[in-house]
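Asker: The data blocks that follow each hold one structure.
Every number here is computed from the coordinates shown, using simple stated rules; none is lab data. Nothing here was measured: the structure is a model prediction, and the numbers come from that model. Cβ atoms are built from the backbone, for glycine too; each structure is taken alone.
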Structure I
Amino acid sequence: MKYFFIIGERSGDLHASNLIKAIKKQDPEAVIEGVGGELSEAAGMHLTYHYKDLSIMGILNVLLHLKTIKRNFKRCQKAISETKPDALVLVDFPGFNLRMAEFAKGQSLKVFYYIAPKVWASREKRVEKIKAYTDKVYTIFPFENDFFLERGVDMEYVGNPLLDSIAARSNKDESKADFLKRHNLPDKPIVALLAGSRKQEVKKLLPAFLALREDFPNHLFILAGVDNLGDQLYQSVGGQDLPPIIYNETYSVLQHADAALVASGTATLETALLRIPQVVCYDFGGGKFAYSIYANFLVKVKYASLVNLIMDRLVVKELLQHQFNLKNLREELHLLLEDQNYRQQMLDNYDRIIQKLGGEGASEKTARSIVALCQ
């Protein structure tokens, strides 16, 4: 069978890479092509082009790049038409992928959606497109199931793929001493900086993250770098006085950290599954006014972070928009590092999240279903 993947961002690339490996086990003759990144390519996918060409974040940026977005749609449609796959596998990234799902159904292709769009949070009308243009949706959060079933979507809960990724991570048995030695770093308590995988996120969050170093001089701040962004971006934001940057080892950086400053997104759940106290940060520009529009009109959920959504209550502090400032960051990081009761309460809630998500095997379950439905 021939499969075409569309992946729109780094976290999707990670999950897709594990799914690609699992499909190849189920279907050894599988030919896999598509839009993705280094991880999906390393897993055996022929890269049509890189996902960084698709990733445009924020309402204003979307409006400014409408021509680019339209061109990307046409490029992707052309690639699908030329590849003639048996199935299209979409990974998250709904703004783009739902358009591709409609196109693929018009070509009589099987369409599978791995990591269901978060229509339960905003843009609920998209669920009609999901129902009309997909053959099967694979959900990864327990609270999604009732939402999709009530709306008649053919779905299957497969568990969360982050459990697979974390279980299979490199250097998971490495001691902190060996980690520090390998990177030639001093022996200090570590604060992990996860400033996001998009340029806009890094530009908004990183300056405040770096400014905190003055208040915590006895801690080692380490930036978990994203290789497709690179030194040039980080230096343009932080200048020459950057902390150590370690690329492609986010899990290792987190594993040995005492606390983490995390851009809202998949990384918040990764940090929780690795049991590291964290504060969640996000700033998409526009200040308090933009936040008011976002909170009152665009989203239907109480929380921004997956950690809080899964528990349906505040487990980790969220500093969003106008709340994201140096004073609030400083106060929260102090609590995370110094208040043992505060830390332990957060860790206990992390353990409850791990129980809710169930065991490993999301990639294998999804692969078995996709291959079976293509035969």
Structure II
Amino acid sequence: MRLLFLTESYSPRVGGTPTQVRLLAEDMARCGHTVSVLTRRWEPAHPSFEEREGIRIFRYGPTGYGPIKKWQFGARLLPVLLGIREADAIYCAGVRVLGGPAVIAARRKGWCCILRPVSCGEMSGAFFEEGLRRKGIRAAVPLLRGFVRFRNHLLKKADRFVAISRAIEEELAMAGMEAKRIVRIPNAVDEDRFAPPTAEKKQRLRNALGLEACRPLVLYTGRLVRSKGLPHLLQAWNRLADDFPEAHLLLVGGGGNDIGNCEAELRAFCKANGLERRVTFTGDVSDVVPWLQASDVFVFPTLNEAFGISLIEAMACGLPCITTAVGGVRDIVEDGENALVIPPENAGALEAAFRRLWSDPTLAQRLGTAGRRTVQERYGHAAVARQYETLFKGAK
């Protein structure tokens, strides 16, 4: 098949969506399909065209960062898509801005159209509403709801919708999408790359990262935004400081241009409470694997989550995990079986979960082993790719 992938972010950009699209594109190319990727050119240094791993990658402006850029990219897409001659199917990752152009082009060109929301709130409009409220533009909310209704009416013309979790499936149904057009396919992870390290490798990584004296070493990976529950995490960490003076927390990621960016707030909290030597802010990193393999525990206290690929990556590395059963995370974890599950927005529950893990090494080891097994059974990228190949072939 001739497959066209549409995404705002793609490698070398890091993050959940670009990683998922890259894994799937590479798997489809290995299966013998012709794969082209249309994405945004975030940096002037990124080539406008390149071919990697058998995939043709086309990048279009505007370059730069900020919420308005994705809308400018979306506005320029339709003429580009209509100019493409050879395609059988278009796969669109993220429907907030890109879904409309994808559906219109597919209908005009006779392509199969598959849409995959990547965040909770994309179909309902809640994602947009939260942003408007944070900016103090509440008066625009009624106009936004009208736009979302119009857009969803257009999106209904897609051939299939991929729901990466039960939460997304429920949201698609509430938006009026036909149940027979919704297909549940989870996100995937390369379980060979994200794998438990040997004891020797873990120590080498700790030495290389300057973390050899930290015991235990707790890790969070992802955006530094309020919706990930990070203010509550630092409150819990502050309560643990006196009893566990050698424990160290790694926050791997940055706040970026996200409207919920709380990085400055987190740094200020650490400074005010004397935690600056107990918490490391790494900023954005290109590869989270060394950080995962150097750590002892993974924490993911998110308040709302479409899927939770950071959690899956940590489980694949055999880390015992502490998380919340919200959104798509509900599909992944079972309390006491493959993770410790706590209520969201609850610093006390976070503190208790840390104490429980640190006082019971057998429990920590059992959870890590079970988490790794969960990933191997459900989220390996080869198995997920087979589901997508079946979808592409049968969607029309």
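Asker: Matching task: 38, 18, 14 is the computed value of semi-axes √(5λ) of the Cα gyration tensor in Å, for residues 101-276 alone. Pick the structure from I, II. Let's see the in-between values first.
Answerer: Numbers: I: 38, 18, 14; II: 41, 24, 13.
Label of the originating structure: I.
Asker: A further question on this structure: Assuming 0.40 is FRET efficiency 1/(1 + (r/R0)^6) of positions 5 and 197 (r between Cβ atoms, R0 = 30 Å, to 0.05) as calculated from a single structure, say which of I, II it is.
Answerer: II
Asker: A value of 2.7 was derived for distance in nm of label points 7 Å out along Cα→Cβ at positions 269 and 333; which structure in I, II was it taken from?
Answerer: Details: I: 2.7; II: 1.7.
The value was obtained from structure I.
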